[in-house]
Structure formats: C-alpha cells, structure tokens
1. Ranked on relative contact order in percent (Cα under 8 Å, 6 or more apart), which label among I, II comes first with the largest value?
2. Taking distance in nm of label points 7 Å out along Cα→Cβ at positions 174 and 206 for each of I, II, which is largest?
3. Can you rank I, II by mean count of other Cβ atoms within 10 Å over residues 166-173 and just name the one with the largest value?
4. Between structures I, II, where is FRET efficiency 1/(1 + (r/R0)^6) of positions 22 and 78 (r between Cβ atoms, R0 = 25 Å, to 0.05) highest?
5. Out of I, II, which structure matches 0.05 when FRET efficiency 1/(1 + (r/R0)^6) of positions 102 and 118 (r between Cβ atoms, R0 = 25 Å, to 0.05) is calculated?
6. Comparing distance in nm of label points 7 Å out along Cα→Cβ at positions 14 and 198 across structures I, II, which is largest?
7. Out of I, II, which structure matches 189 when volume of the Cα convex hull per residue in Å³ is calculated?
Structure I
C-alpha cells in the first residue's frame, strides 16, 4: 500500500527544485519513503511529503528518523512532515498519528481548469523571489525592490499600490500545470481583493504560456477566495512537526 499522491504534487516538487537553485545549500531529496525540501538558509521551506501510508507505523517511524538525519546533516533543526490525504474537508478526521511528531496545520489542496478570460492587471509586476515573499508581510517601497530573479523555473510577482509592493506570490508552470505558492498580502492592505487580483494575473500569464490547469494549497481563511476563482478541493496535507526539544526515537 502506498501513500496518496495528490494533484499538483509534481508541480510543487518542481517549484522546490527551482527555489533550491536560489538558496545556498538547498536541494530536494527523494527516497521511496519521502521527498524532502532541504533549505539550510530558508526555514519555512523545510518540508517533507510522506510516501508511505501513515497507518504503517514502522515505515513511518523509519521515514521520520531518516528525515531527521538528513535535515540534521544540513544543519536544519525545524522541519514539517506532510501526510497527503484524499479527504477534501479541512474538518475531516486525520489519516493517522505520526509518533514522535506534533500535529500542526492542515492545508487544502485545490485544483482549477484554466481558460481564456482571466484578467491581467497593470498593478502586478515581476519581482525577485525574496521581495515577493516579503511583500506579504510588510509593504516594500518600489524604489527598494530588487531586480526580478533570473529565470530559474519559477516566476515571482508583486502587486503595487501607492508606490509600495503590498502583496506577493510565486507561480511555477510545469507539464501544463501552474502551481501558485506563497500568496500573501501585507496586513494593512488585506480584505481589498488584492490577493485575488494577484492570483488572477499569475493564472492569466500561465494560461498564455500553455498551462491548462492550476494547483495550490489553501489555508482555511483563503478557501472562499480560491473557490471564487474556480478552484475545487482535491485532497489535503496534514502537517506534523517535531516537538520543540524532543529528539527522534
């Protein structure tokens, strides 16, 4: 029995590889038991997807132990274990328990068909990967924006209002699918439809370049937004993390 493979996973892994080309020491490590993004210089990207069913306790324990060792060799002390699930409801029961790890968030995997008619926006511009990530936390003056990251297989976007980049996102087009990642809006600019404008622009750009589907992971607060853009739930990732100060068994 194998773990669930969710739509958009191949695009997600390609985005990790692309990001790895921009971060010192970063790489993607694949085994029969897991696939791990290892980013010594970028903590939020240290995530691993399970490829063994969580109800196989022995295989899961071995996979987690191997991941602990791999992250430790890279100097990474904090990482997350994602268990893919076919459940399409954020409130559904978990697939099982990962011994030694602590349950954290759940993200809903969503997918949409792309078509003509999505709107590009003059307020959205290409950006550096770091600026697109930072704009979701705090506005960045346009004059302080870096040059866009050179082509690595990932596009970075910011939305500009009042002379500042106030929202950001990444997109990755791979094998006809457009992955949307790291969508964020600076707190004081939220609830104004800016994230919708930003995602719509990225999807329109991807469709022009041949993408016919889109995939993403949604937090609970963003589900309604993505549904309004035509996305439907196709599964979820149940996230587990190492309890602070607790070593692997």
Structure II
C-alpha cells in the first residue's frame, strides 16, 4: 500500500490487518499501529522482500541515513568458529569499529529517536541529541539513554543519578510527587496476583518510580547523566 508510509528499514509489501498482539515477527513484521480498537488494533505489516543469501532487502536510502546520522554503520557481523564455518548477520547495526549493536532496525530506531552511538559503551548506552541539531554538523547532546531488551530510560541534567541500591525516601522528593507514587503503588499492590505480589512488596515503591528518579544524587552534568545510563543498563542486563 503506497498510501501507508513504510516505518521500517526494509523494502517489501505492506498490508493492513486487525490484530490483538501485532508485535510478533515471522515472515512479516509490524510497520505501525494505526488505530486501537478495544481488544484489537488496526495495524499495517510489511512482508520484506527476501534475498537469497543475505536475508531481507533493506532500503538503501535508509541505510545511508543511518550511516550519516547515528555515529554507527550498517554492515555484516561475523562470529563463531574461524575454520570456515563462521556465521554472518547481514545488514547489522555496528559501531565504527565493527562492534555489533543490533540489527538494522536498531539503527533505524536510533534515527527515529535522535540517538547517536556512544563510543565508550556502544551497546546499552546512547547519546540523546536535541531534535533541532540531530541532522546538523553540530549535534548537541541533551542526555544519555540507557537500555537493554527489557527497557530503557533517558537521563538528563536535573534527573537523578540511577543507583540500584537506593531506597526511595519521602524526604528526597516533593510531597505531591511522592503522594502520586504512593497512590500508584497501593493500586498496583491491590491489583497484583499471587505470583507478583511478593516481588512488588520486595521492591517497594521503587516498582512505580521511573528510573530517572531513582537515586539520591541530582545529575549536574552530562558525565553524570552518562553514568546514570550505564548504571541502569547494567541493572537491567
């Protein structure tokens, strides 16, 4: 469907579907959720063109955008034995030294979220660039994004330096914010099933406090924002 914008880095056929859980991957992948309709969703999916030997066909224009803007590159990642039986992941997202970060969709996610590869910790931490400067020759870093496959968070100056050992205390926060979290925690606890109840009690109010607020120290500079992102990424790994 040419009227539906291709949100992926692949080339192929796009079709509309009604699906309850569209995040799965098979011969197709989710392109976009267009409308949420109660128990189902109207979504578009793309069936990428399959090229023998190299997998799904990528859009060369989007490859160029990834290479130009992310501080990384699209290339082949080879791993495994060195006796001729190596495995190759085609169209991978790599740092400029060739270290694997993810597949090409990860690189396209960097573009769509104004992220750039962090040189020191390319997998799990990314620079967050201001939207106005992302496509310029002078990108301005506004924070750092820490992430794993389990989740992620942006840390900026004024947030808290994430500390996995920190136990939140009411006196560390504005009263209205604490009361909001307290009410949310009580609701989560009340609605928890038997399996999750014990874990929620063990984690305490941290269960509902965003990562960027979980720490005793206020982030004062970008170096501390980067450290917070590293700490959070390690915590979720």
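Quick note: the coordinates plus some simple rules give every number you see, no bench work behind them. Treat the numbers as computed from the prediction; the structure is a model and nothing was measured. Cβ atoms are built from the backbone, for glycine too; each structure is taken alone.
1. On the way: I: 26; II: 14.
Going through I, II one by one, relative contact order in percent (Cα under 8 Å, 6 or more apart) is largest in I.
2. On the way: I: 1.2; II: 2.5.
With respect to distance in nm of label points 7 Å out along Cα→Cβ at positions 174 and 206, the highest-scoring structure among I, II is II.
3. Details: I: 26.1; II: 13.1.
Going through I, II one by one, mean count of other Cβ atoms within 10 Å over residues 166-173 is largest in I.
4. Values: I: 0.75; II: 0.20.
Checked I, II; max of FRET efficiency 1/(1 + (r/R0)^6) of positions 22 and 78 (r between Cβ atoms, R0 = 25 Å, to 0.05) sits with I.
5. Numbers: I: 0.05; II: 0.95.
Structure of origin is I.
6. Details: I: 2.3; II: 4.8.
Comparing I, II, the top value of distance in nm of label points 7 Å out along Cα→Cβ at positions 14 and 198 belongs to II.
7. Details: I: 128; II: 189.
So the calculation was done on II.
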